[in-house]
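Laboratory data are not the source of any read-out in this text; all were calculated from the coordinates shown. It should be emphasised that the depicted structure is a prediction, and the values quoted were computed from it without experimental measurement. Cβ atoms are built from the backbone, for glycine too; each structure is taken alone.
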Structure I
Amino acid sequence: MNETHGTVLVVDDDASVRESVQDLLEAVGLDVRLYGSVQDFLTAPRPDGPSCLVLDVRLPGKGGLDLQEELARTGGAPPIVFITGHGDIPMSVRAMKQGAVEFLPKPFREQDLLDAINIGLAQDRQRLDDARLDGELRQRLESLTARERQVLVLVAAGKPNKRVATDLQLSEITVKVHRGNVMRKMSAGSVADLVRMVDRLGLASHG
């Protein structure tokens with residue numbers, strides 16, 4: 001798998017543009033899926049791995065900017081690279097404010113498109129990695145007992161065993177046992193690891 005591996009979703013009503021983009025991207029090892037309209041894209045299944053959407057601004061029916069806003073509302077939208085033969089500054093500003101990777105006027109340089117797509121795929125890989133990590137952390141958290149969760153938050157807040165014991169009205173020995181269970185179940189090698197996990201899980205405010 002090369003560093004550009006991923007799926008590029010191309011939405012453009014011009015068949016010649018779709019085909020030329022497909023030839024370019026497949027030449028560098030990318031999977032490509034082509035759509036002639038927003039409706040075609042919305043009714044098609046999404047790829048499982050990282051993806052990037054190459055989207056024309058003006059399309060029959062719903063336009064590219066409208067699709068961008070719809071995807072932003074529903075969540076999980078792939079990064080978007082806009083291409084257009086009819087763009088203007090207000091359009092590009094609107095697209096970029098909504099998080100577009102790039103806004104390229106036609107005809108565009110092939111390298112500019114490839115660079116933008118690589119940025120988009122890298123962003124989506126990071127999003128998927130973050131989602132996997134969040135899922136793993138939630139599973140680890142769910143393996144803790146209610147008491148172990150309390151110990152987790154207090155230890156991550158920097159409280160020593162003696163203070164944790166006082167706060168929870170437990171013996172220090174019991175706290176040490178719970179703390180050991182927390183470290184093992186959360187796969188934490190240090191208190192610093194626990195701090196990062198608690199922060200990522202949004203538990204700190206509940207401690």
Structure II
Amino acid sequence: MPIRILIADDHAVVRSGLRALLQEDPDLEVVGEASDGTVALQLVETLQPDVVLLDITMPPDDGIKTAQRMKEQHPDVFVLFLTMHEDEALMHEALRVGASGYVIKRAEESEIIQAIHAANRGDIYVHPAMTRALLQQPVTTEHRRSAQPEHLTPREIDVLRLLVRGNTNRQVAELLGLSVRTVENHRANVMGKLGLVSRVELVDYAEENDLI
């Protein structure tokens with residue numbers, strides 16, 4: 001079954017270009033387009049996409065607020081930011097609200113497709129141009145001081161505990177009676193909220209907060 005994608009960008013030419021690009025991949029299906037955040041939220045409700053490609057500078061609110069509401073209302077949808085802003089603070093904020101990735105619009109076409117597939121697997125994808133920011137000023141340090149376990153839902157904490165004990169996504173799904181996709185989404189939400197980008201960082205966080 002192809003990955004169902006909603007494109008949300010206030011520029012029609014960008015939406016058209018993305019649709020043309022994504023239609024070349026038989027594993028991807030564009031199910032809708034939105035020109036603003038309000039319409040994007042409505043279409044997520046009616047179309048139930050797997051992945052939302054979301055711009056940050058979106059009316060009426062910014063894309064960060066739209067993404068936060070989207071994840072609150074539809075926790076199973078993966079939100080992938082596609083933006084022209086190479087801004088460390090925006091990237092950190094995007095991950096904090098539960099986004100599955102941050103891709104720059106000047107990225108190669110293959111990188112955009114790679115990011116979509118990564119997001120749909122429950123992974124976090126950060127464009128290579130921004131990875132230096134994660135290494136030089138790790139978001140993990142900031143979040144380990146401020147993001148306490150109570151910022152996570154009880155189910156997210158359950159998933160985190162099982163993952164850091166070495167269980168695979170499928171094993172966690174079986175133990176909790178969830179689908180693998182739901183576990184992947186919880187994992188992405190946890191890592192996004194905490195600003196973590198690897199399993200090692202997830203284990204470190206769990207140890208520091210007595211979650212193992």
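With percent of Cα pairs over 16 Å apart, for residues 79-126 alone derived from the coordinates and found to be 29, which of I, II does the value describe? Of the structures listed, the value fits II.
Matching task: 1.1 is the computed value of distance in nm of label points 7 Å out along Cα→Cβ at positions 167 and 191. Pick the structure from I, II. Going label by label, the one that fits is I. Where does the value 5.5 come from, among I, II, when distance in nm of label points 7 Å out along Cα→Cβ at positions 95 and 151 is the thing being computed? Here the read-out was taken from I.
Calculated for structures I, II, Kirkwood radius over Cα pairs in Å is largest in I. In this comparison of I, II, the computed figure 0.55 for FRET efficiency 1/(1 + (r/R0)^6) of positions 63 and 199 (r between Cβ atoms, R0 = 41 Å, to 0.05) is attributed to I.
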